[in-house]
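Read-outs throughout are calculated quantities, based only on the coordinates presented, and are distinct from any laboratory measurement. Values in this document were obtained by computation on a predicted structure and should not be read as measured data. Cβ atoms are built from the backbone, for glycine too; each structure is taken alone.
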Structure 1
Amino acid sequence: MNIASERRAIDEALNRYRSLIDDISDERFIHTPPNGGWSYAEVYDHILKATLGSSIALERCTHNICPPTKSGPTLIGHYILLTGSFPPFKVKAPAEIEATVQKIGKEEAKNLIIKVRKRLEGIMGSVKTAKPQWRNKHPRMGMLNAGQWLKFIRIHLQHHLKQLERIRESLNRN
C-alpha cells in the first residue's frame, strides 16, 4: 500500500465533499429523498463522524494502544481491502450506526471536514512506522492495522460519494 497515494485519494474525496456542499441548497441538504434513504445531511453526518472514529482507531494502531492479537480482517474485510470497494449490493448500516445518524447543517458539515483533515494530518506521519500486528477492531471488517484503517477511510469516503450521487439523481427525478 502506498500511504501517500491513499492520503491523496482521501484529500480528493474530502475536497469533493466540500465542493458538493456549495452546490446544494440548505433546504435540499436536509430533504429526505422521496424514495427513502438518507438525506445529504445524514450522509455527511455519518461519513464525517465515521471517519473521525476511524481516525481514532488508526491512531491507536500507530501508537500500539491496542490489545495484542493475531486476528486479522474478516472475509468481508478482506474483500473490501482487496477490491478497494464495498460489495456491489446494498448493505444496510448496522442498527447502532443508524441510531446515531442525524441531520446536520451545511456549516456543521464544513466544520467536520476541517476537523477530519486536521485529525488525519496529525496522524499521517506515524502510519509508516506502525507495526502491522498492531490492530484495532472494526465492527464488520475485523481486526485492521494502521495501513488497513487508512485504506478503509479512503474506500468508505469514496463509497458515500456514490451515495450522494444517487441522492442527487433521486431528488432531480422528482
Structure 2
Amino acid sequence: MGYDVGRFQGDVDEDLLCPICSGVLEEPVQAPHCEHAFCNACITQWFNQQQTCPVDRSVVTLAHLRPVPRIMRNMLSKLQIMCDNAVFGCTTVVRLDQLASHLNDCEHNPKRPVTCEQGCGLEMPKDELPNHNCVKHLRTVVKQQQAKIAELEKASAEQKHQLAEQVTEAV
C-alpha cells in the first residue's frame, strides 16, 4: 500500500503513483510486458482476485513481476517525505530513501525503545513508559528468578539422589 501523496513536499510525478491505491509507489514492481508499476503489496493483493494487469487487463502473474527500472527507483528515492511520526510532533522531512533510517532514530517515534529511569532500567517502547510500574515489573522478575531457583534446586536434588543410588550400587 503506497505512501500518502499528501506527505510529500512538492508535486509527485503521476508515473510514481500506484494505479491500485493511488499512493506513491512503495516497494515498486512492474509487469514485464506492459511495464505498468505497482506497489508490491497492492499487486499481490490484486492477484488474490485475478491474474491480470489492473490497468490494461493483460495476463500477468506474481512470478512475472520484476523490479522497476533504476531510474524510477532513483526518482522515488529523491522525493521529500514527512516523517511517519508527524502526528506525534516530528517536523522532519527526509528523502524517501532515508525514511527508514530516520524512523529508527526519531525521538517522536512512540515505539522507539527507551530505558526506564525510575529505578528498574527496563527497556520498553516509549509509549508504554507512562503506564510502567517499576515495582510491578521487579516483582515479576523476582517471581521468575524464584521459579528458576526452584527448578535448579529440584534438578540438584534429583542429581544428588541419582548419585547416592549409584554409590550404593557400586558398593
Structure 3
Amino acid sequence: MKDKIKEWIKIIVTAIVIAGAVSIFVQPVLVDGSSMFPTLKDKDYLIVNKLMYKLDEPEREDIIVAKSKLLDENNKNKKIVKRIIGLPNDHIVIEDGYVYVNDKKLDEKYLDDSYTIGNIDIIVPNDEIFVLGDNRSNSRDSRDSSIGTIKISDIIGKVVIRILPINKVTVFD
C-alpha cells in the first residue's frame, strides 16, 4: 500500500512540475467579446506563446495578447487580444475609412468590412506597437485613448492556436 501511495505522489509531483514548466512557455486565453471578429469569436479558447517576443521582434499582423491600461473587476490590467498594425516608429494614418502604414494603404484580407472608423495620424513611439481589432466598428484598441499604443514589454505573447471550439481549430502564423 505504501508503494502505491509513493507512486501516486511521484505521478502527481511530476504532473505539477510539467504543468509549471509548460506555463512558462504558453498560456491559455479565453476571448472575451467580438472585437476580433471574424478572425476570432467570443469564447474562443486560445494558446499564447509567451516566449515569442523574448526571442524575436513583433511583426505587423501578428495577433497578440497584451496587458492594457484598462482595469478589470479585480483592479488588475485587463488583457486584450488584438492585431498588430504598427511597429515602433511607424507612421499610422486612418483616414476616409482606410488604414495607412508609412504612406502605404494596408491590404487587410482578414477583415469582413475594411472600413475603419476614426481619424488617426500618429508616429508609434519607440518600444511600442499600434493595435486594432479586426471588428473595426466594435473594437476598443489603439484608436481609443483608454488603450493607446501598447508597450512591447506589456505583450504577454503571440496567439499561436485556437483550440476551441474544436471544429474551428486554427494555427496562426
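Numbers below:
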item	result
For helix-only ellipticity at 222 nm (-39500 (n - 2.57) for each DSSP H run of 4 or more, over all residues; to 500) computed as -11500, the structure of 1, 2, 3 it came from	2
Which of 1, 2, 3 yields 28, 52, 20, 0 [P(r) over Cα pairs in 10 Å bins from 0, in percent, for residues 114-153 alone, calculated]	1
Which of 1, 2, 3 leads on distance in nm of label points 7 Å out along Cα→Cβ at positions 26 and 162, largest value	2
Cα Rg over 2.2 N^0.38 Å from the coordinates reads 1.04; which among 1, 2, 3	1
For relative contact order in percent (Cα under 8 Å, 6 or more apart) computed as 12, the structure of 1, 2, 3 it came from	2
